[in-house]
Structure 1
């Protein structure tokens, strides 16, 4: 039923618990709660914590009453809103300012280069962080919930197609925002600020609904995942519970997940840093151990060794992040995901040789 279940079937209770704890951490929707806090500040003048708290409360309300079915139904509506919103802003921006020639004249030259002014190591780190898709609990949950394998394959294919389209729209809108909004105080409000400039009343409201839907769809999906990881995959493995008790525990875990998300959002205050830091720890912990479960040879590995294989790489990446906080830079100039993955790969090679 879940990613920790999959780890448990292959390696036992200990790796399943470690996987569940990591799933809880990476699934807590701190980045999306922070986005909602920034939207509330921009649109209504609220403090960030108010918007963040309200968005979490809204998601909790319908997840408590409808569970997974409520998450799926709201995702369908939010999907239509988010695509419709960005499909509205681009034609208006093109009509008001022009096309590629306007963008190329008004954005920094580095924005139109392959590296965007960033180092090769920094760019490579995001490609590795993107491998989190292979250990994303939401991805596995959606695939496990389909009626058969063919449905899952079609879903994956069309998801890729629609994400290509959506990323094209958001990236183009982002370039327009950079070209038009010279003194933008916070890049996290780029889309709403651009919408205020180019959209007429009514259409502006529809776009803002699309923005909110984009964020809230992620808040509820990942909050449900993190609550399931805590209430079902951790607590029920430590204390035997009935199905009814597991459901009740998961409801309480929704509240815990919301509180943790709000606290992390207010501590980090940066969506990019949340994604980068949590992804840099989560990928080394989960990626190779989970992929190894699909190979019979690795399933003979020692239970205790797999526990080390999951914990040591995560601690290495966490130490790299701590070094940045303490001294202001990463050791050896490496992004934290690389030393963690390197240690994980070395331990995987040792396991393959000895089992």
Structure 2
């Protein structure tokens, strides 16, 4: 029989697991607290549970714990990038960013990615598998434990397309915001998507209080198709309608991620078209100077072009900021640390 992944279970499910092991239901609350508040890495640490109970847990359950293979720390701003080993030999990466308003952790939702966005390192090796709720939670837990600092914001924007791992994502959101766990406010959780329209519509119906961030990256259907294969399946019009629907159902302002690629999507005409597309939508545009990767010929827009793009959007009353670059001196962009680790492994 497959061992039970207890760190992926809700408190109610854990009660049933504990009762099936012949223990009183209140033990589930203690066990849940060890896993999700005290962030215990082993059953041995759970000292208020009897040795008999711990023995039963060891026999029939797994306690998912991630191990950091590498931690890179930026000398510029203290940003830390973690490479975590999973139980099956796969690796995922996560980032700790320190801001004045608190610590933000960016986590991965899949091993690899199948979306194929042209400028992204995460997708180069393709998709391997979805992460479990426990593996998503553990990225936050190990970073909080290692840094000794409270995590107040979570961004599901690392490797993978979160909405392609939809049920796990929902469970993760409910568990990370659960008052019996780390209790991170849903308003401090951001989920990124490249635009899986049916899943965006399903997410709107959940009426969560999270922020939805759409990776838009283009001002026309033609340009979006050139950068993002998903655009061939769901048009820019469909994606923007799904964003409007999300705002109408949740009241949560939409964030649009726009990676500026030199000579591809950064002209004044692009800015004008983008402003027209977003007119009347309660949104915020996050301009991202693209991180060049050696497998692609894309270059970042120069500073003046980025400034002009921002000014043009502001003239049309679009709320816009240029993303502050964090960890520029380390493998800071999505997928870069994992990719360099895999490349080294293949070369050795």
Structure 3
């Protein structure tokens, strides 16, 4: 009897221990992020080598925002100009512009307007949208930002998805060309969001921790369809200058991006939120920056001062095997491109000055 009890309790202990270990391992897998034991030179950069333009930033309440703090942060980073893509349009944009003037920051902060697609079925929607663009440009808007909602969530009154290349939008793209203002357009999401949610998906951890980002061919359409629609817009409007956000989701396939840029000479790219893709292929990325140095702009996306440090390190240093600041976004390590000064200046500010029409004096 004692032997039986001993065996019973031993088996129970093993079973409970195995269960706990299984739960612990499952938890540890998602949290697994060991510090590297690799000893290599490190160069933490807290500011950029040259003044830069952040072509992709968001400040939703700029009409009432105390800009003193933002300007101080910009100075600490060596950010010459911050471009707020969330101008909203109409009187909201006008209020932002007036607040920027209040702080004497007209040369340091630029604002892009936006278009509301509400009422797109109305007969006068297109003409009103064009009039708003003209109004916004007169009131200081330096460009138009199109959010990914176009193509993903914008619907007409019948509940049908409004395509990115919907003909009702053609006058808007054309008007931007007439006004001489660029269109920065974000379409779709990373292609991996449409792929099976399993061990073969490189962004499994991101989808696990952010399940709302998972897409499918009917949610709302295949990735290839959305990209095709966007490229159709570029094809139809060669006289309008476009900036394809997030490297057009081709930062992981620079050969495809090269072919794309060769086909559309009026389209530029910015690398907001995809710097990790460039940092894991330093030789290929450096060659790409060399070839397309006149068409790449610095972009960050979500504004967080400390996160710029990683961008500076990728662009300027030759550091090896360092992490991205969002592990769930990129579990791999990165390497510096060590771009030459000539290219750095173009990426940091010269291209943006030319494309957006900013004052050179800020950078001289």
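A few points about this structure:
- Parent structure of the calculated result 0.9, given that distance in nm of label points 7 Å out along Cα→Cβ at positions 186 and 250 is the read-out and 1, 2, 3 the choices: 2
- Top of 1, 2, 3 by mean count of other Cβ atoms within 10 Å over residues 242-249, largest first: 3
- Per mean count of other Cβ atoms within 10 Å over residues 106-113, the highest-valued of structures 1, 2, 3: 2
Values quoted throughout were computed directly from the atomic coordinates according to the rules given, and no laboratory measurement underlies them. What you see is a predicted model; the values in this text were computed from it and never measured. Cβ atoms are built from the backbone, for glycine too; each structure is taken alone.
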